[in-house]
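Enquirer: See the structures that follow.
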Structure I
Amino acid sequence: MPAVLGLNFHHDTSACLIVDGHIYAAEEERWSGAKHNRSSRAAGLLTSPTQSLAWCLETAGLTPDDIDEVWAPAMRPNPPTGAWVAEERAELSAMLPALLTARLNLISHHTAHVLAGYLLSGEDHAAGLVIDAGGSALGTDIAVGRERITGYDLRPDRIDRVHQALPLISPGRAAPQRAHPSLGHFYRNLALRVIPPGDEAEGSMMALAAHGDPDRFYKALHDVLVLGDNGHVHVVAPWGSYDTDTPLVLGDAEWTAPSAADKPLELRADLAAAAQRVFSEAVIHVARHLRHVTGARTLVFSGGCALNSHLNGTLAERSGFDGLFVAPAPHDAGTAVGAALFAWNYVLGQPRPSIPEDADWGPTPGLVPDGPLPADYRVVRGLGDRLTPTVARLLANHHVVGWVRGGLEFGPRALGHRSILAHPGREDTRHRLNALKRRASFRPFAPVALAEEAGAWFIGEGDPFMNRVVTVRACRADRLPAIVHRDGTARLQTVGRQHTGLRRLLEEFQKTTDLPVLLNTSLNLKGTPILRTAEQAVRAAVELGLDALAVEDTLVVAPGVVHQISEPLAASGVTP
């Protein structure tokens, strides 16, 4: 029984175990409660995926001695000597059970990223593109630096690195100075100047961009982000780095992170729109180069910048590819999946897993605790097959329902296993949910739709992992106001016939409303990760004031909603 393990020890700490082709994967934040697992990281550098690793092994019924290969992405940013690989391996090994240390090997951060997409894409030949803030060290010379933008030519028998962005070096009084070509840092740098503290900066800026006029600041930002021959991207210093102290001067105004809240929303929206445009143009510029170099018809996109779903909606079309596959978890947690897949496919020679329709690779929620619930919420247990039509009826009546079923999603987005669901037909539902989740009012919510029905409602290709923005058909928009963004788009998740979390509920909802679409957002509290357990979900449902919560075959119902389910449940012999 072959078994391989992939581990990520950095932010978005995670573990992935593959046994006989079955994927078990989980993120440490779901146990620590610290989003991205940042605040729990030792000295801000490394932390062991202790709980997620323990869950993977326990659920698969394995011990460390049963693991054939252990791989992890390297991330030592400034290697002092050529011995850095051995030093980093020793540092990571110290956080592992003794039986795993001898098997630990390192793979580059960007290679782990790209394989987390390529080896699940079903494609034999693909171009790979990874863009993030920074990855593994490329060498010891100051002119080499770290992975920032990396292009690959991917085939079943090789992984060729065909494009690598390198820093520009200029003389300095004390030492050579580097200008980092990091599009990830560029986007975050701008986002911190546009979005006040309290919201996820990058995602909020992408949402705000739809409300702005990119032309106001486009020329100024275009001069900061310079595109050259052969896919070259140059980010003028210091905008491709961590530097958030240097003011960005535009006209007679200075933009700094502390002053973001002082700028009018309209002005911030205009800068967000310009940042989104120049960022997208830069990614498309690199992708076009990869299309020419590799001759591949499909692009696999990964890294933190691949979370930019607005870009992803048009990336393939605008860069000359026939198709785009975005890794199910393109952020850093996904590098554990890529490392495990590398060991499974390339090292052990095992067949690639089938193309996933879901990422329910984590733990099940457990049971709703016994005993009375706060705020007079009621519990109805043992509903079995009656639960789904009951929830569909609640949703059809415009109630907001938590939905907790099956394995926890791996990745940053709720995919129908730890979700809050709602009818998409009223705009005030969006306002209510933004208030409940304490989000900025300009942020949109995502639709989830039956895959075979999506084309009648949306223009463009969604995917099962909510990674792409599509256009809502104008003739349908008035029926979906809760999920239509300011620019007429929506970040669409499609649900195929194999999806265990949402398929039957969407079918029941369509029978009742003639809509094959629901609003889907993550079940979590402000500033916390997606919730893992039934007990956490119940507490969140009460605190958020949800109308109901479905946990496996149990329904938790707010007191003002109980009467609406009495009739269908009584007909089935169940008394709430």
Structure II
Amino acid sequence: MKILLVAVNAKYIHSNLAVYYLKEYAKQYSNHIQLAEYTINHFPDEILKGIYKEQADVIAFSCYIWNIDLVIRVVNELRKVQPNAKIWFGGPEVSFDSEERLKQLKAVDGIILGEGEQTFLELMDYYIGRKGRLDQIAGIAFKASAEMQDGLGVEMNAQGENAITITGQRAPIPLDAIPFPYENMEAFRNKIIYYESSRGCPFSCSYCLSSIDKRVRLRSLDLVKRELGIFLANEVKQVKFVDRTFNCNKHHAMGIWQFIKEHDNQVTNFHFEISADLLDEEQLAFLQTLRPGQVQFEIGVQSTNPETVAAIHRKMDFEKISQNVRRIQQGHNIHQHLDLIAGLPLEDYETFLKSFNDVYALRPDQLQLGFLKVLKGSFMEEDSVRHKIVYQDHAPYEVLMTDRLTFGEILKLKGICEMVEVYYNSGQFTYSIRYLEHFFISAAHMYLELSSYYEHKGLDKLSHTRLRRYEILLDFFMETMVEWKDTGEKREYIAAFKEILLLDLYLRENMKSRPSYAHDPLDYSTSREIIDSNDLDKRQAHVELFTYDVLETSENGKPIKKDLLLVFDYRHRDPLNKAARLLLLDRE
């Protein structure tokens, strides 16, 4: 008997924690169980070919909103070429509408509901160990016809279809009972490591499946420390905690943070999803002692509209979040990623733009603008009728419109989202974007205008190099923003902006050739003399003379004439944004 666990990940660098958990929990049958990982970038035929060649007797798929359509497409063809294989689904995408799924998917024999470790082990007892009956396994839904030969003897229903059996709900297991899935670290070389130190969430956000299980279960600190020690010893580049609210238990969070500080290997980065308003003074002070780049935070704000926050059953103190985000920024050692969700109840176009501007004003390292997904089994699925939330029929079930937000407005917000990804989240246009903000009533309107410019010029339909993005930003500035009648003033603003673009460009890359809009460089001998006198590596340094103050501008954006001699040192980069270290020299 051969069992194949199949994962279809979003990217190659990702790994699927769920399938590794299942195999490790059913370790007594490990000789029979194999794993197959693909990505959503694989063609369906490639995945089908790989699975078919394994000739497994039981094939189980891990299902999520990002892969379900591809998985279904593969499985429908797989059933044709392997008619006798048992095909099972599991995962959050199929756990809450299992009966309907099994009715729709003729190729699927059964579904594991919710947490799967113990259920999968008992399923292996049934298939490999020949123990018990399917209907005695808690936490599954299955088509009885697929197992009639094994003695279930379920009759046809009135429609001539075999009955679907859903067994009782399974009680959650202690987290310490789940074995560590990363004993063979070599298999995860150059991949993000996903790690779980808790399950459940104490909050009740209506859009989130984690709110269904409010019982937070913690993995014991001694066990967590031992396992994190393995990652540190192997110098894993990034460990991403999948805990829904990592810091909901202060003792647990502080124990882990203190451990990674004491055992820092100067390499590993740890990612945590936190509620920033739960942080107290002790935690904030401690966090500032961590190595720059050792930790990064993802902080869900979602909306700053009080009515919306109440409507989604969320507990969030935005004033406290703002204070704590700014406090963390003072240490300049932790990357902060803040999230917003468009399409939530009671949020219209203008209030969402206000939410955007409120969060943008905090200057997070990244601002993620997402769109509501109405997940199967979430409270939002029920609440969507009351708020007239119209969403896609198929995964990812993304919002199309609400009673307060039109589809046209959603499209505008998507345009803002795309521009934020390119010009803010990339970290490549820091000074350029801050300069442009002077000429708009708000940051949201700036990105909206930039998105409209891309559409008007047909630029949104093309792929662009990073250098081209700089040129587009300059064209945007020249065509849509500088409208002064005074030609001399106009030339001054454009000349200053060109230098600011050049600053951003050299901060990120030691360019071999200069862009077309750049002024003449310093002569080679002068640059070499400056580099040598500052004990820098000539291959890892660049000298640039600016005629405007590119680091500071007046409140209204008016350029300030000031000669600046800057040295870009690429040997020493900022651990948070990867920008070259800047040396400001006096011009003699």
Structure III
Amino acid sequence: MTYDIYGEDGARLSLEEINDGAITYLKVKMQYSEPCEPKPFHVEWMEPVTDTYSFWGPNVGTVRHLAPDWSPRNSDARIASGAPVHAVISADDTNKTTIALSDPKIPTNISTGIDEKAAAMKYRVSFFIKPAAPLTDYSATVRIDRRRINYCDAVRGAVSWWEKDCGYIPASVPESARLPMNSLWYSFHQDLDFDKILEQCRLSKPLGMDTVIIDDGWQTTDTNGGYAYCGDWKPIGLPRIAELVGEIHKIGMKVILWFSVPFLGKYSESFEEFKDYTLYSYNNDTIYALDPRYKKVRDYLIGIYSAAAREWKLDGLKLDFIDSFCLGNDEGKPTWERDYTSLEDAVDVLMTDAAKALLEINPEMMIEFRQSYIGPAIRKYGNMLRVGDCPCDALSNRRAIIDLRLISGKTAVHSDMLMWNVEDWAENVALQLASILFAVPQISVHLDKITKGQMKALSHYLSFWREKRHILLDGEFYAACPATTYSYAYAHRTGEAVYVLYENPVIASGWNKLSCVNCGCGEFIYLDGYVGKTYRTVNCMGEELSSGIVSSDVEKIPVPVGGMVFIK
């Protein structure tokens, strides 16, 4: 295999190849004679297109098919967005080539595309694809895994490498971060009300939701959306917030409070003091993004979070919009006051110091981040990673959950909040619930307004999830057919498995005990190799439908959408 490294004139580039069986490590270096803004450089190689079917990345959405090299498939990453890993996969889900980078902080790109003349895959890894701070030396490692193993295991191998060899040790996860939550964003938006929040908490706790997330709106009385009033972080929209937290604690629930980390609104009291310490503005210059390269900015934000956590007895913070830290126009800014030139380094320091301050207040503090800021650097400070907003969208929720699970190790992966129309069928509510079983559920509906059938489905699924969460969250996890955004997924532990069937209705033998959920793959489930086992089926609300003994090699069992079959 021949690897080429190239870039613009002015930089000395070198590459060292180290082979460890089917895993290759490329150690790359870039040097300048004096500090300057690094220009992009690239590593390229070609591999024959044999037994190659699709590709996978943690932030690529639904597009998983191959592409020509003149319009390649890309996985972008930087500290506040994505993760530097990209896999090429065979049709049977076997790993072909999985690439990971040791540095998740700087802006990078991994791309793959077919060279038509050679019938070969062109791999390219690009560093510094966006402007970065001046430097003289840079080094990183490209890890290329060609082991013929399941692609899930290959991706997990990259995650283990980040944790053990690259120094990205993830934050510990409190047990409370691994239990269902009621998030108020879709149900309330900015229209927060003291008594109504308490009412929802009283209804949530018996269903198995142990935390409430109070979202946008507590810091302003403006309910028109947007962030033009962010920056002061005073409880204007929810003035009795300390009292509210105390009352929620009496119910037995914990409280997480939302903050939009970068945003400084034009109409905030803090605007005049910090307007020159910003990266850029948008929405007709009414919203600005703070620049964490200034110690003044970092100290201000960390002070806000620490004071809120301490004074209001918070159990967690939802730190939003980290991916909005992007370089802008420095014209007229007091750049001489910065103690960091690298935005990536500054974001890293801000979040590291914020997490440290919060954990000193409460060692069990929950810290939530949202897709797309989900990489190995983010896992150092956040113990909850949530799917990006996809209201009422079971398909996007399930796909993003699986993508996140594969790169998140033991960090708690959370679903996007589930919401639905009160006129919808209970089966469709169950379809959403079935789609998020491999994540920690977040629910966002007014529980006093949903139908009895919807409530029964919600209660049944949350009860099932809590009973099986040791498998769903902690078992070995696999997802089949990433090219079709997954046909089924399962987790297993000590001989027991939980399957969720999205498109493939067949369950192969091999499990002593099995729970199988029909998440939209027709009205039947086929059991292959379970002769003599007993089975029981329930509908989407947990009501028993049938039971018996499997009598044939391939048994066709009626299971409605949202229903389950249990085998033992």
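Enquirer: For Cα Rg over 2.2 N^0.38 Å, find whichever of I, II, III sits highest and give me its label.
Expert: Largest one: structure II.
Enquirer: Follow-up. Compare relative contact order in percent (Cα under 8 Å, 6 or more apart) across structures I, II, III and report the one with the greatest value.
Expert: Across I, II, III, relative contact order in percent (Cα under 8 Å, 6 or more apart) peaks for I.
Enquirer: Assign the value -11000, calculated as helix-only ellipticity at 222 nm (-39500 (n - 2.57) for each DSSP H run of 4 or more, over all residues; to 500), to the correct structure from I, II, III.
Expert: Traced to structure II.
Enquirer: Could you tell me which structure in I, II, III was used to calculate FRET efficiency 1/(1 + (r/R0)^6) of positions 316 and 436 (r between Cβ atoms, R0 = 30 Å, to 0.05) as 0.95?
Expert: The read-out comes from structure III.
Enquirer: Once distance in nm of label points 7 Å out along Cα→Cβ at positions 132 and 204 is calculated for every structure in I, II, III, which label goes with the largest value?
Expert: III
Read the figures in this text as sums done on the coordinates, not as results from a lab. The structure displayed is predicted, hence computed values, not measured ones. Cβ atoms are built from the backbone, for glycine too; each structure is taken alone.
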